[in-house]
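Structures incoming, each one as structure tokens.
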Structure I
């Protein structure tokens with residue numbers, strides 16, 4: 001496609017040279033035996049006329065066979081849609097005595113940018129040896145300026161299917177000649193889909209449409225913002241990730257300005273769904289919250305993955321541990337984190353751990369404060385722990401209003417014990433100063449330098465402690481069968497049979513869990529490496545008709561019986577088999593909340609919550625089914641969240657309670673460095 005595009009642009013450039021100035025002469029030898037003047041357009045006359053202004057003139061040449069006396073040749077001019085009144089083409093061609101060519105001067109005024117106008121000119125006194133009538137396409141195209149041919153798109157289209165932060169390089173980006181707009185061809189071609197699903201989607205004649213970053217659309221409401229209008233990219237994706245060609249399917253666009261929630265339209269400036277922005281220092285577009293419009297069981301849905309970026313100059317990129325790595329949730333590997341740092345409200349809490357795909361790099365998400373992960377490397381052969389060399393890590397903690405950073409304590413003390421899964425981190429918590437300077441190009445630089453040390457602490461993490469009661473390395477087939485699940489409304493408790501079947505090599509299908517008689521199939525993810533399961537909140541796969549309500553769909557959610565709170569977004573359970581043969585689900589360390597059960601909710605096809613599907617929820621310990629029929633014979637509750645809830649009495653793993661202000665006395669870094677004979681770590685943050 002790139003070659004075709006370049007050829008097309010070369011043709012347009014040639015057309016510009018042909019029709020925006022005085023025409024070169026065309027050699028002509030008249031054919032014998034022509035009667036009359038024989039006015040015609042010669043073969044090879046380009047019918048594409050490219051202009052360079054909204055008003056002005058251009059010329060076209062017309063010929064005659066008899067180069068005799070002066071002659072006014074009558075012409076018939078027909079204007080296409082929108083052209084009449086904007087163009088004035090002479091209705092006669094004036095041939096001088098002895099001349100066989102006449103020049104027509106066409107005037108035009110107030111034409112619209114990038115619109116094609118058609119004008120047909122016919123000679124009344126024609127000849128069979130030439131073209132008597134010719135239709136010209138006239139336009140003033142938007143001559144976009146190329147600003148990058150090596151741009152990198154950080155793609156999130158398939159993040160819902162496990163492919164996040166995919167880098168697509170070699171993208172050509174152009175800027176509008178007059179407006180604050182940028183565009184690039186959609187990178188979603190057959191090579192993309194071969195990588196995603198192993199199949200072609202488009203025919204050989206497919207031309208990828210443009211994706212436009214529009215800085216004009218909401219400039220008044222949100223200055224400096226860039227929006228992507230709802231854009232048809234030529235394909236549609238379904239819940240399996242499979243794609244089919246569909247020319248008019250709106251695929252992506254900015255969430256703000258186009259989508260709505262149950263509370264109303266999402267307006268530009270909504271902080272939860274930001275529009276795009278541009279960083280001049282790094283020449284990077286953050287595309288904001290972009291929707292992916294796809295099909296789920298015959299219904300239209302919108303996924304809203306974040307993290308889309310477009311880098312015009314890849315050389316300006318610095319390592320971003322959130323952006324540049326795909327972080328894999330490790331089912332069952334969360335555990336208890338124990339801290340000795342003074343001033344923290346918690347000393348022991350359940351902590352998640354994630355691994356960068358294909359790397360020995362790990363992170364603790366939301367370790368000391370929400371939104372502040374801590375990264376570290378593990379050498380599994382030596383048990384050595386190290387922090388990334390070029391990274392000063394902000395803990396999210398503060399001391400008297402100053403940000404607190406962390407590094408490994410000089411002299412060691414950090415290690416990983418493969419036998420016990422225990423990670424020991426000898427940590428130094430410190431403050432930093434900003435040092436400003438100017439580089440050789442005149443750009444202002446900001447460097448962080450360690451200025452004071454607050455404390456040294458030894459932190460430990462028991463990796464895998466979260467699932468210590470679950471048996472690892474189980475086959476997916478070990479979970480297949482019928483299980484007896486405890487169901488309760490908080491007052492009455494009974495058991496129901498639930499069926500688990502194998503859906504594919506990575507997931508299991510669960511049916512009967514809702515006790516509603518409605519289609520309630522959900523999926524459990526299977527991790528082959530650990531042999532454990534994951535339950536994520538999810539809509540079921542089959543819409544159905546509910547009398548008096550309409551078309552509805554069930555959704556399985558994580559539930560807290562004490563607070564009656566629920567989550568339909570991301571809060572998950574880790575599942576596995578215990579030594580006594582039960583299937584047990586435990587609250588994942590990745591969660592922000594505490595959940596003790598599963599519940600089914602009822603939604604309309606627009607995604608609005610209608611209420612509970614029943615007044616019952618499921619306990620998280622399932623036993624092998626011993627036969628017989630269900631002992632539960634209760635009436636379904638009304639669609640209301642006012643069911644007679646009663647909290648379950650269970651031991652729940654503690655969660656981190658964030659107290660981020662430490663207010664600790666600091667020791668100047670110069671004293672620490674002289675004692676340890678080390679240099680303060682430094683890192684350049686940005687260019688302005």
Structure II
């Protein structure tokens with residue numbers, strides 16, 4: 001066996017990839033059925049019994065072109081007003097290699113004459129002709145037809161790789177193929193003198209002159225001509241005839257089909273190999289709102305495979321996501337990350353068909369998606385399928401504020417990057433982006449969940465499993481602060497922290513938006529993080545008093561270490577990041593999460609000391625499991641006026657009130673009163689930054705709160721009745 005590298009055949013541009021498929025298909029079907037192919041260093045490599053000389057002889061002397069014609073479209077060479085030169089030249093040729101072509105042309109002409117069709121068919125007439133062709137034409141023609149068009153009960157569907165049924169606007173691909181065969185000399189006694197040079201250029205990338213000034217179409221934007229295509233202001237499109245022929249021969253592997261769900265009443269749905277809706281995610285080549293026909297993910301494999309295996313791969317040609325086929329780039333990426341596609345593939349080359357040159361489309365590369373690594377926790381994204389489908393449909397409505405589409409793009413981008421590279425950091429980005437989507441849904445408190453006026457209401461993000469916490473965990477103070485806050489659970493009839501950020505309620509089927517009268521606890525507004533946290537703790541204290549809850553409702557199973565709270569008080573942390581984490585983490589079911597988030601003991605010991613003012617105020621704002629108690633065992637209840645003083649920047653009054661509250665309960669604040677005399681002065685002063693954050697920091701659950709006593713209280717205390 002010979003191992004031959006075709007340096008002219010690479011995964012991009014699209015012309016080069018399809019050309020590679022064409023070479024492999026033709027060699028396997030007409031020259032060496034044992035041939036095997038793979039991509040090595042992004043170059044097509046064939047293991048074949050043929051050597052380079054035998055391959056050249058095959059293409060130039062024995063290769064039989066597949067009869068590719070499109071007698072359903074204007075410009076195909078079969079209707080009045082079309083250019084008939086190439087069709088007539090092939091029909092009148094005596095070359096035995098063109099015998100299948102001549103037979104197909106003759107059969108097409110017979111059908112058209114019988115049906116009296118002399119002009120381009122429209123609608124019902126076109127559908128009739130397509131069914132006649134499918135019933136009466138030979139298998140070789142039907143194979144091309146399946147690559148270019150799929151018949152459905154309601155019209156036709158077209159694969160983006162072959163435009164709209166084998167043409168792109170006025171450029172008919174089959175007509176151009178026949179013209180290139182004529183240019184190569186297939187209709188003459190011998191091939192053109194440039195044929196050998198052109199063939200080596202197509203196969204091995206050798207330099208070649210004499211390329212033809214003809215249209216290449218969407219398949220190679222770099223050679224499509226136009227402004228800046230060469231030296232000077234404008235350049236012409238240049239075509240190697242062999243490349244064009246081999247390219248369309250390769251497109252035959254991309255045959256589509258019509259699939260139907262098990263439901264007998266379901267409509268037909270066209271399925272084309274590895275084809276999904278176009279998306280800008282993962283690449284900046286496609287702008288939001290830009291017109292596109294779709295995109296295709298073309299497989300690249302490094303292990304040698306026989307033609308039957310590759311043909312079966314394209315025949316199946318789909319990525320499965322759960323019980324449904326991938327419909328978007330995000331679905332495709334998730335299917336790859338979760339091993340939902342055929343194994344043995346090393347990657348996929350993405351192409352989008354974008355409207356870039358007037359009314360023409362160009363196959364624009366969107367980069368490579370590698371499949372070498374298994375992405376852990378990708379299955380967790382399945383928990384979002386139903387909600388994300390609804391949110392995506394709503395964002396595709398006619399009247400949609402830009403904030404929703406931006407949030408969706410951020411979420412899609414985060415999912416794509418995670419599926420591509422994996423890692424907890426990227427999974428955390430998904431959670432934060434999801435939190436942003438949820439926040440945008442709650443901007444309008446009167447009508448939460450409204451995205452577009454014609455698409456109905458999007459429900460809240462469903463409660464995510466605890467596994468999301470482990471998948472998104474990272475070692476940052478912002479994360480731990482947000483986690484401690486998000487884990488604040490219900491206390492009595494006071495709901496979890498999420499009820500202070502948005503109006504939601506649980507029912508047997510999940511989460512719904514609460515009725516207007518049940519949203520009184522929502523206090524989160526577009527202001528700073530410290531002000532929002534202060535509003536939350538004030539509201540929770542009010543609700544606890546109103547509902548008769550005797551414990552401070554800020555209990556959390558995942559409290560933050562003192563070092564993180566000290567950093568927050570000093571303004572060293574990123575408030576916007578804390579908020580982004582909070583909106584994401586509150587979507588996770590943290591009721592079963594009992595472990596502390598990761599924080600090294602060395603980090604805690606080396607932390608900046610907590611200010612004494614915070615320690616004093618926090619001692620009277622501890623939740624039930626760590627609160628100071630009165631002599632009868634009841635938890636010490638805070639004085640609501642303390643928060644009012646802090647809001648007004650009256651720190652001394654707040655600290656004096658807390659001191660009196662502690663003394664009344666039997667706890668003496670050091671240094672305490674002088675012997676037989678007045679109270680010794682106590683310095684609780686803090687910086688202006690800390691003073692602005694003190695009230696909000698009281699909401700953050702603190703790990704090891706007993707350390708506060710050493711900062712503020714005398715060590716010998718006797719509790720008395722409050």
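Every number here is computed from the coordinates shown, using simple stated rules; none is lab data. Note that the structure is predicted; figures quoted are calculated from it, not measured. Cβ atoms are built from the backbone, for glycine too; each structure is taken alone.
Here is how the numbers come out for the structure above:
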item	result
Per FRET efficiency 1/(1 + (r/R0)^6) of positions 140 and 364 (r between Cβ atoms, R0 = 25 Å, to 0.05), the highest-valued of structures I, II	II
Structure from which -11500 was derived, helix-only ellipticity at 222 nm (-39500 (n - 2.57) for each DSSP H run of 4 or more, over all residues; to 500), options I, II	II
Origin of the derived value 31.7 (mean projected area of the Cα convex hull in nm², for residues 68-459 alone; candidates I, II)	I
Per distance in nm of label points 7 Å out along Cα→Cβ at positions 556 and 668, the highest-valued of structures I, II	I
Entry that produces 0.70 once FRET efficiency 1/(1 + (r/R0)^6) of positions 276 and 428 (r between Cβ atoms, R0 = 30 Å, to 0.05) is calculated, selected from I, II	II
